[in-house]
1. Check the numbers for distance in nm of label points 7 Å out along Cα→Cβ at positions 107 and 139 across 1, 2 and tell me which is largest.
2. When mean projected area of the Cα convex hull in nm², for residues 115-178 alone is compared over structures 1, 2, which one is greatest?
3. For Cα extents along the principal axes in Å, the calculated result is 72, 52, 48, so let me know which of 1, 2 that is.
4. Using relative contact order in percent (Cα under 8 Å, 6 or more apart) for the comparison, can you identify which of 1, 2 gives the largest number?
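Every read-out reported here was derived from the displayed coordinates using simple, explicitly stated rules and does not represent laboratory data. The structure displayed is predicted, hence computed values, not measured ones. Cβ atoms are built from the backbone, for glycine too; each structure is taken alone.
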Structure 1
Amino acid sequence: MARHASDSDTVRRQNRGLVLEALRLTGPLPRTQLAAQTGLSHATITAITQDMVAQNLLRDLPAERPEGKGRGRPAVDVGFNRAAAYVALVEVDVNRTRLSLVDYGGTLVDRIESANDPDTFRQTPAPEYLATRIDQLRSRNPVEAANLRRVAISLQGILDRNGTGLKWSPIAHLAGHDISGSLSRRFSIPVSLHKRGRLLAEGTRWLDPDLRDASVATVFVGSTVAMGITFRGEILGRSDEGATEFGHMNHVPEGALCRCGMRGCVEAYAADYGVLRTAYSVPDHHAPAATVPPAQYEGLITRAYQGDRAVTHAFNLAGRAIGFGLNRLMAVFDPAHIVVVGPGARAFPFMQTEIEAALAASLVCRVNGTPEIRTHLDESEPIFRGLTMKTLHEVDQAEFAVLPAVEAR
């Protein structure tokens, strides 16, 4: 009997998880379509959704009707109760820290943003710096803060094995701290760290439905060069602590000095500081700029469009570095699509020829053809979207799919 109860409970949790996942994927749906989406019977969907409405996780919402079809019983969709939970999302990169409060339906509630410089985390250790800003977000939203379920943080660098901090980061003084453990103890909620490259891949899937089940290499070009990979819709990497370090793939042995301290990395030519160094003919063995103000990088892109030959040449070399990095990638992974995101996507026309020439030199591309290359000009959206969906999915599956039935309570 105990075995039967356990098995029934497992099936019930799985079914609730399927319903939440379907709604997260498609948005509000009528129960009939929800049954088709999940493969569950209409009776099962009715029972699950009634239970979740009673638990204030879901709501019955008026459905939009096609023009001229206003008669009969009002159509009803099932959707998330936005006030059921809230998550705090933190994005830390070389130039800024951005905190967002997001409700259970995925809607942005509040946002705080501050600039980073090379001394930001030297003056205030990362756990303290982030805790202060999370407290600020909570104090501005006291009602929502009472139901805060998760803090998720996007970071640049290499996470330590237990995923609580960074072993290395291009952001000065950020590595070497127990970030998630310290914040979790302070706020008494789960805190997770995520590599930006993986979030790029996750966010690209959500932003472009055509790519959701495809094999895609998403390349971020801006203050750094990063990559996220999906294989037929599945994120690739060792684990949540893993992902590619595409920007630190060697492009030219003993070449230009990278922020990581190595020489010849793709990033040393293609990141904003690499383009800046080349545009001003600074010797490549000179230390790269610690940060490049976004306005200065945008100015370089503007000058390229105005025909400045030195800047155009710098972006050409950036495209060559990215292209031959992708060429090497093609030997082990054959994506159907390449998506370029970040501020550098606006300079793609000056990198495109070199990228395509390098890809054409790959045997895999000669046999299978060159992957389709797309650009996404909003550098923040894929990362934010990936972090949002990943964190809300964790709340769905870890907290709400496992709730006991209302009758049992």
Structure 2
Amino acid sequence: MNSNCQQQYKDLFANLCADLQVQKEYWQSNAFREPELAWRDHLPKLHTALLALDDGQLAEMESDNAILGKFIQRYLPGFKALLSAADCVPSLSLSLPEVPHEMRFFANHIPGRKWQQIQYFSAHMEGRGERFVDWCCGKGHLGRYIARSRSAEVLGLEWDPVLVEEGRAMSLSLKAGAMDLKCCDVLSSESTQHLTGKDHVLALHACGDLHRELLNAAVAESMQAVSIAPCCYQKIRAEKHRFLSRLGQEQVLELRRQDLHTIVQETVTAPGAVRRRRIQLQQWRLGFDVLQRQLRGIDEYLSTPSLPQSALKLGFAGFCRLLAERRELPLTDEPDWDYFEKQGEQRFAEARRLDLLRLAYRRILEITVLLDQMLFLQEQSFQVELVEFCPKELSPRNLLINAWRD
């Protein structure tokens, strides 16, 4: 990475932070929590246009950032400049690699989408150390693939002893080569005893604090290389995101945990039945929201515990009774359940459309977070690149940071 590229990343990150700070009322708004959005009065044309979308247009924009971005920029001055941030990521150029015949039996033990993600991930990173370390490896699917396909030594680190034992058994039965799994909590200091400066550490969809700890470990142990595709950015212990780079720590911009959750609000890989059940849960939650505002006499959103999709078996009335019980709200009279259920359906249809403005920022927020991580690694003498490593149909979290020391 030459000095010009390094400066380009710095300039892009600083500009994104500045623009996001100016426009934060749009990406911090949440139509599911706020029936009346603050931006409605000064963006009335956008408000009207969003509510006018038919179901087909809505579904298309929810699943396609490019189409949604082009729509939003018609109504929101200044948004076009933010969209250009995606240009810093090279588009996917490699097709799915041909798998040698002797490797194909590996696929029998890995779900199809995960198998393809592993293949793409491997194809987009070069081995730069004497050993690979599969961070938060689960059963070690990625590590076994690397060990066998590259005839490489691989260490897998996983905190769950059950997964470690299952992974070891798989490695033996599949003759995965030099693949070793160890039980280790990578969020603790014990991970350092397994790492060396000659390692190339890998993480395919490590969540939140797990991938942040990987970056810190890579720097602390002076590792040779890092290849990381982060996921679930919101799974952090802190209420607010903390930028890692020096430039990031100088920014006024603050990202809350719920802002990081915006990044992952895409369902392009979920089966249709799962999406339908998820929609019904959201409709019922909004129906309960209308009810709880009436019960409490307070016109504000009330956080409620998440419920599994099996809660749909309770019916709408049973669902609301359960949430009311969890929040200690008395139901002294029998509410008009049909009315509140229909209110929820109406609120959901409107909120889903109005929330497109917030969702239009999800890729922009993701790239901002990843640029900070890249700058952090650059500050520690790593060369860095950001690439799109698989089609979004396989995973919306398809951005990969490769970092290495010369």
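1. Values: 1: 2.7; 2: 1.7.
Largest value of distance in nm of label points 7 Å out along Cα→Cβ at positions 107 and 139: 1.
2. Details: 1: 4.9; 2: 4.1.
That would be structure 1.
3. Computing Cα extents along the principal axes in Å on every structure in 1, 2 gives 72, 52, 48 only for 1.
4. Largest value of relative contact order in percent (Cα under 8 Å, 6 or more apart): 2.
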